[in-house]
Structure P
Amino acid sequence: MPARACATARRVLARLSRRHRLGVVSNFYGNLGAVCADAGLTALFDVIADSTAVGWTKPDPRIFRHALDALWRLARAGRVRR
């Protein structure tokens, strides 16, 4: 992805993350968290669901449920973005 597109995506995610909890769900290899960290994106996501790490791949609904449950736990703990 061109650097300009990456910068734009990062700005959009940063803006969204100020008001909303964000998560990423991906069929990946177990290192999605590290890839997001290397790209400077980890702080923008509240949940990172890597298929290898959680044990289900898309389109299995359990991977989406895993991400939603994690977001729900954050909200119940009072960690809500304003």
Structure Q
Amino acid sequence: MQERLRGFASKTWWLVLLLTAAVTVASFRMQPNIMKEFSDRPWGAIFPLLAIAGLLGMWIASARKRDLAAFLSRAFISQAC
């Protein structure tokens, strides 16, 4: 089962990346003040950076078959978004 799930994760991680990008684009279209908020409160940029770090961590950990690290990276993404 572990190998099947690793294969599933490696095939669907691109979907996670695509959906994350789609949600980001939709957010900026639906709420045009987001850029103003980032310029008023630059510390808020840490959250998108954390989401990117989580995506990269998920990809790297999955490729190295480090299941716990991949899981924690996925959890990190959900907390950053």
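Every read-out reported here was derived from the displayed coordinates using simple, explicitly stated rules and does not represent laboratory data. Every value quoted in this text rests on a predicted model; they were computed, and no experiment measured them. Cβ atoms are built from the backbone, for glycine too; each structure is taken alone.
Out of P, Q, which one gives 2.1 for distance in nm of label points 7 Å out along Cα→Cβ at positions 19 and 43 as computed from the coordinates? Derived from the structure labelled P. For distance in nm of label points 7 Å out along Cα→Cβ at positions 27 and 67, the calculated result is 3.1, so let me know which of P, Q that is. The structure behind it is Q. Computing distance in nm of label points 7 Å out along Cα→Cβ at positions 11 and 59 across structures P, Q gives 2.0 for structure Q. Given 3, 15, 22, 23, 21, 13, 3, 0 as the derived value for P(r) over Cα pairs in 5 Å bins from 0, in percent, which of the supplied structures P, Q does it correspond to? Working through the options, I get structure P. Here helix-only ellipticity at 222 nm (-39500 (n - 2.57) for each DSSP H run of 4 or more, over all residues; to 500) has been calculated and equals -16000, so which of P, Q was it run on? Corresponding structure: P.
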